[in-house]
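What follows is a group of structures, each given as structure tokens.
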Structure I
């Protein structure tokens, strides 16, 4: 019933607003959960607060950056992981696009994790050295990325650098992201040992209290080598935080400064988005329903994203 009410609410709210100077806006919707939710939130605020005529464009990282380069659209691209879109740097240098915001203020995260209850009992498990000295305490197994993921290459090199084999640590290579997340969830719910990789934001990190293992400092040169299949000298390095941006065309920023300011303000921490994704999963909710849940539960947050005129219009909806 709650799901139906939320869906109805979003449809009712998303009525055409009075036309303003905003005009037409093309807004990318990436093909993964967090990006879709951010797009729905952005679309709603643009439409209801600023009177924009928004066209949502289904997209993905490569598709979006190629379209920006070749067609100067979409106008707005939320959640662009620029470490997977090297063309972004060239377009920015040429003045074709602008960074509007770090849509995840602390960046996208990649880490090795253990459950909090293990660290509470054995504090040494908060570090990779402690884990490798006590492999049995984490089940003697590392849950690795699926083949084809970028992290699989880095992890395979890190496994060599930390000498997992020499420490008796088995490596289990998952066949999909779903089985990797399911293994973490199953272990946590049973209060069993777990040691493995996960990226954030994600629903599983929003649902369970996992502790990021201290892998030591991040070394850009070592990490760059670890990201290559033929790295001759795998080394020890933590993962860096990944820049995740909302990007706009320079043309859009110049012709619509008020809406550019809006998208520049829309930002979440990785933990906040993980919590929202967990709510979505637990409730079997759509992206629209998750957006409504965020908007209804976090009015004080998003009211600071919009200008006074938009706040007055949106306040009348969310009384």
Structure II
């Protein structure tokens, strides 16, 4: 039985699927985070191997013909020291026919998981943001993705920063009272009636890594749901920026799918709802969501191993 393996190596958890040459899912495995951007390389590599080993239970490692790993910030594995840690762990898997895995971005894996079409656009908005042009299931160009200092427009980081700025504007008398501002101060543990509340908030925010601003992003959604005008303005601006990013990654008149990925673009997010509405107005393309990158990685591995006619794996078809 010829096999292929897909791995979704996230910062919080890792999932692995084993599929056979008919496209059936033969086994699945989960483990802790396996992204070396979020964890020490040794721990990340062990978690990845744990997920794969669980998925391979009862299967012959010698029958694995290809494997694909979807990972955010996969360039980390170009560091020879980190790559050596993973290769030591991988050596024990016994994939003598498959050789080294193919590394793809988590965005590509997510796109492939959402649609059988080979071309299209993927828009990612979690802590950061980026849009990618997909051709033949590969990322050929990007828009954005410059990180918190230079970009990440519309992302969780951006939303959190705007929320804090709103709170500072309210405290300094440059903005009407806002439930969003109150929520930010409560989250930061600052008494809003303090005459030095603005200075305390600035100090608290600057005492943490910049990316921690993303923790204020959910407050925007909650305040928007309560009808807070400041939060609604932030949501609408974020949606505009993200939709523009996605459209900039597309050709004029392109009708290929747009796949939305990440917590900011989820079905329960007001930003995601507004982005979907904007994209459907601007293009005739289907707008899809994805939260199942392991499916995409598994299908990419199956395509590598068995050729273009292999069907997409189906969720819940473990046999």
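Values in this text are rule-based calculations from the coordinates and carry no lab data. From a predicted model like this one, the values you see are computed outputs, not experimental measurements. Cβ atoms are built from the backbone, for glycine too; each structure is taken alone.
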Task: Label whose coordinates, when Rg/Rh (Cα atoms, Kirkwood Rh), for residues 64-119 alone is calculated, return 1.18 (choices I, II) - done: I
TODO: Kindly point out which one of I, II the value 6.9 was derived from, the read-out being mean projected area of the Cα convex hull in nm², for residues 184-255 alone.
DONE: II
Task: Label whose coordinates, when distance in nm of label points 7 Å out along Cα→Cβ at positions 144 and 248 is calculated, return 0.9 (choices I, II) - done: II
Task: Given 23, 14, 8 for semi-axes √(5λ) of the Cα gyration tensor in Å, for residues 96-135 alone, calculated: source structure among I, II - done: II
Open item on the list: Quick check for you: by relative contact order in percent (Cα under 8 Å, 6 or more apart), which of I, II is greatest?
Closed with: I
Open item on the list: Starting from the value 20.4: which structure in I, II was mean count of other Cβ atoms within 10 Å over residues 32-39 calculated from?
Closed with: II
